[in-house]
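So, here come the structures, one by one.
Please treat every number below as a calculation from the coordinates, not as lab data. As the structure is a computational prediction, the values presented were derived from the model and not from experiment. Cβ atoms are built from the backbone, for glycine too; each structure is taken alone.
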Structure I
Amino acid sequence: MSATDCSLCREDGGALVLKNELLRVVLIDEPDYPGFARVIVNAHVREMTDLDASALARVMAAVYAVEDALRAVLAPDKINLASLGNVVPHLHWHVIPRFADDTHFPQAIWGARQRDPDSTKLAARRAQLPKLAEEIRARIGQR
């Protein structure tokens, strides 16, 4: 897949929280998973080892900063980190807050649905997204 064919080269890939010369952080509009974030490398590269050591360290610091912000704001039971790229071979990390009552727990979010979500809890988590965006920007700015 070339950069002109790549959705992550053509679009932000979600609601833009932060963008610098190396990467961007977006929040994904996933109704059952408020706080689902992606850290996306701006350049069209496929694998972590396509980056030099400095860029590699900065990408991982951003992933950890997003995780830290999610823990501080949403207090999930677990954070899932995934870098797949099988469908879109453009380097990006999924940072997903998980709760024991979410629709797929303890399975991966791409697995079989386990239960219906609690709309009240989802709304409360969704209401925290502006604060989450602020916390992500603050934490990445510190690194």
Structure II
Amino acid sequence: MSFSEYISPLVGRLILAWFFLSQAIYYGGQWDATVQLMALKGVPVPPVLLMLSLIVIWLGSLSLILGFQTRHGAVLLFGFTVVVSAAMHNFWVIQDHMARAADYEIFARNMAIAGALLLLVGMGPGPVAIDSIKRGKR
């Protein structure tokens, strides 16, 4: 196994976790504004769903960082990403061309991230992970 095959999955997992954690810190830190935005988008019980979202992000990210139950963490974050993207970035209903384009960009980015998460589900966490050590794959 080459060095890049050995280390790339770890770096990829860390980058994905960094993305999600930075979003959690931002939206958690802007609690009131995030709740208002969710309410404007028609999300029911925004404070409850925001708290649940932050928990999902933290648990999923921790899973990716440690490489522990990685496939489960990636599935959790995948489902979260798809649902939240459809609910919060529904560009297809926006009439203003500029606003639609901006929301489409965020939606497309999120779908690319969802694709990366599916790669983790299918291929596993790589050799530098608790999951791999437990299975003797290291």
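Assuming 3.6 is distance in nm of label points 7 Å out along Cα→Cβ at positions 10 and 114 as calculated from a single structure, say which of I, II it is. Answer by label: I.
Once distance in nm of label points 7 Å out along Cα→Cβ at positions 66 and 90 is evaluated on every structure in I, II, the highest one turns out to be II.
Comparing mean count of other Cβ atoms within 10 Å over residues 106-113 across structures I, II, the highest figure comes from II.
One of I, II was used to compute mean count of other Cβ atoms within 10 Å over residues 74-81, and the answer was 15.0. Which one was it? This figure was derived from I.
Quick one: helix-only ellipticity at 222 nm (-39500 (n - 2.57) for each DSSP H run of 4 or more, over all residues; to 500) came out at -10000 when computed from one of I, II, so which one is it? Only one of I, II returns -10000 for helix-only ellipticity at 222 nm (-39500 (n - 2.57) for each DSSP H run of 4 or more, over all residues; to 500), namely I.
Here distance in nm of label points 7 Å out along Cα→Cβ at positions 2 and 26 was derived from just one of the structures I, II, and that gives 2.2; the source is I. When semi-axes √(5λ) of the Cα gyration tensor in Å is calculated, the result is 25, 18, 13; to which of the structures I, II does this value belong? Traced to structure I. Work out which structure the value 30 belongs to, where relative contact order in percent (Cα under 8 Å, 6 or more apart) was derived from one of I, II. Computed on structure II.
Each of I, II could give FRET efficiency 1/(1 + (r/R0)^6) of positions 42 and 98 (r between Cβ atoms, R0 = 25 Å, to 0.05), but the derived value 0.70 comes from II.
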